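Student: Below you'll find a set of structures to go through.
Please treat every number below as a calculation from the coordinates, not as lab data. Please read these numbers as outputs of a predicted model, since none were measured by experiment.
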Structure I
Amino acid sequence: MKLLLNIIHFTGFTFLPCFGISQNVAQSKIFDVHLHAQKDLNKQFDNFKKYNIVRGAFSSSMDNVEKYRAESKIKLLFGLMFPCSNGIVPYSGQKCFKDGKDFPDVQWVRQQIIDKKINFLGEIINEYYGISPSDSVLFPYYKLALEFDLPVGIHTGGIGPGNLSPNNNPAMGDPMVMKGALRRFPDLKIWIMHAGMPHLKSTMTIFENYPQVYADISVIANPDITDKNEFHSYMKSLIDAGFENRLMFGSDNGDYTKMIRAVNELDFLTPEQKEKIFYKNAERFFGDH
């Protein structure tokens, strides 16, 4: 029988063919907390509609932020990506900021927040820059995040080849190195991007000690990058430890069909837990931003 490849929209749900599962899964709305710019912006927006992505958290160069702000067809939150090695975004090589600097001016950031042009800080790409997320150079920005109650998304885990960041330091991708910042700013609302994988113990330690810290599952839910069995095991450990309310869906521009299916194939998750991961946890974490 010919495989059904089309997506059927019905009563606000997207029905995704989940091959290998006995029946299709009704996919409710999704909050994608890890978005970046794509060359074909219209295709990206079409995919938002196709996969019922109704909200998102976007970070890129400031030029791209302004472009997406003007053209977005869904409710996007906009972040501030830094620090930038040689002033450029990893992989794409675009200038992070118009002045070409590695770090944004703190007073400029404050005004951007006041003007509601920045809704969160992130992606904080300290690992690419080669410094700890607990480096004091980041403290003025964390102080602003606390003052204005902004979430902070910090890159964790590994980094890919061709990243254009000569001083990158993979050791800085372990969530445990956040502890210094969290000790100094214990109320800082952080989300651990890529869920800290492969550093499960570190991620769980941070979760256990700081209840305001969440994580997104971008990259680790992408079968083109992470082995399906490893994703299954990692997620099961987090769920069994009681962290179902702290995990959020993020694509990092991965293939939505594959990534949504990867979550839906986690047979230990209830429908209610999947709904939390796809939307409700992010809605609570980001609040009214």
Structure II
Amino acid sequence: MTRHAPLAATEPSARSALFRRPFPRQLLLGVALVAIWWPVAWLHLKPPSDYYFFPLWLGYILTLDGVVAWRTGSSLWRRGRGRFVLLFAMSVPFWWVFEWMNRYLQDWHYVTTQPYSWLQYHALASLAFSTVVPAVLEGAELLASFRAGHRLPQLPRWHVGGRGRVLFEVLGWTMVLLVVTVPRYAFPFAWLSVFCIVEPLNAALRRRSIAAFVRDGNWAPIWNVMLAALGTGFFWEMWNSQAIPKWYYTVPFVGFAHVFEMPVLGYTGYLPFGLEIFAVYAMGSWLLRWRDQQYARVGADDESPAAATAAAHVRCGNVVR
């Protein structure tokens, strides 16, 4: 016989289910890495502090992955370790695009403690850059587990047709041209251009992407990836502030009211940067021929069938006992 209980009655059982789950090992490893490498970086304990970035950020990524796994029973690591590693590989060429644009922008500069050969510099830099995509996607999954995006305004649906995709593509390449030719005035376009170039291709390939979310009126994943990028950016800037090697900024017109090394207005660039990350992830997953387009679960509805069924009952205010 089936009985229905009000939502309030389900909350204690949901909490007890959380604490019945095994404590994820990656969470312990992640916390340990952060606990070790954060002081190493800020106390400048050489020579390890010269190489702090990757292990510290690996710790951040594993910590978030462990929290998501503990809350939901699933995570990027648990759903596919090979794909988890490939997120790091996907991230490297993505960030080198911004390094290329910065040759013209000169908006950020690196401070190192020793000279590096060309090979050493590019190897260490690529290792550091590899953490960008997984860090933001983990943050988006964590926000989705709290249904953060669903609590924010859900805007109208918007379908971008073939002409719209062409317009976005032309706009993206125009932004790149402006970054190269008039970098002093076009620097904000760096954080929109990649999205405008890649996203129309995702839409044409019918990938699960920002365009698909907008078409369906599903704005929660969009909020999640943007806020995840902003949150990740806060930790990037915080840990960078007292570390060596580090970076600093010389951004035209907005170089005031710094929060750590970043001008406060510069943090707004992290919001569209989150869209670029998800667009590149969607394209990368197509290039790698991943059939499962929901590997990165950036929306609260990206769940296993059993979890989705339970969530549907909860959203209706009832649960099947």
Structure III
Amino acid sequence: MKRRNFIRTVAACASVAAFQESASASIAAFNSNTSVKNAGTSLPGKTKISLNAYSFNKPLLSGEMTVPDMLDYAAQTGFEGVDLTGYYFPGYPVVPSDEYIYNIKRKAFRLGMEICGTGIRNDLSKVSAAEREDEKKRIKEWVIVASKLGAQTLRIFAGNNVPQGYTWEQAAAWISGDIKECAHFAGEHGVVLALQNHNDFLKTADEVEKLLKMIDSQWVGLMLDIGCYRTNPFAEIEQTIKHAVTWQVKEEMYLDNKVVKTDIGKLKAIISRSGYRGYLPIETLGEGDPKQKVARMFEEVKKHFG
């Protein structure tokens, strides 16, 4: 090789190496500064109201209402987004066809609404590693569904309970490992796993914080279910709101294990102080016409959050 060409080659290699080192440093800095709990905290809070499909659980399961019907209702009511729980997709838990997914995505787009999330049932508290492989497989399959829908989050659960003969900490060790594995897969598809506190394996704010610390992934955050902290809910909401990536805002809560009407004004104050930016999916439960219940709650939430 001629001396001049050799010098050019060495210079080019040095430039590539410098670029790769700079790019790696930039990616590392981005990752360290964009963890779920820190994202957006330098900006003022901003919320948008969305509808959780579980509000229409009975009519959707019975066939009285379809997912497209629910999208029409959500748009007419004034929602900006929808959280389309996977239970109502044909064939669940088998993933729906691409044709179905993209038709739903197109309909939401034409209605001017965003599909902000979807969700599945899973139980990672099972002792059997083989059974948990099936649970992880389902999570990963629905990560792909969420990605195709354009949804930012996939709601998952930690598990149903603490298995008999094991401590919370022992079960948390394998649950956190399994979720971390799924989170790595979710990150490859641009989907955040929204771990719901559901008064199951996760009953308290302290347990939520312990498990999220063990998982330690920027692709896992909290679906903050305000109805599943059972003793001092507002204190626990305030404790864990820094992890929130989405919500279940319900018309009723528990205070000292007694059902009370949700104080939306008090919730608004906590959310405003936190600087949370994102969707607030509302979910109504229980007896009564879900269309009327959802409409009433939408107006109340909108009155406080604008």
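Student: Quick check: 184 is what I get for volume of the Cα convex hull per residue in Å³, calculated from one of I, II, III. Which structure matches?
Tutor: Label of the originating structure: III.
Student: Taking relative contact order in percent (Cα under 8 Å, 6 or more apart) as the criterion, which structure among I, II, III has the greatest value?
Tutor: The maximum falls on structure II.
Student: From which structure (I, II, III) was helix-only ellipticity at 222 nm (-39500 (n - 2.57) for each DSSP H run of 4 or more, over all residues; to 500) calculated, if the value obtained is -8500?
Tutor: That value comes from structure I.
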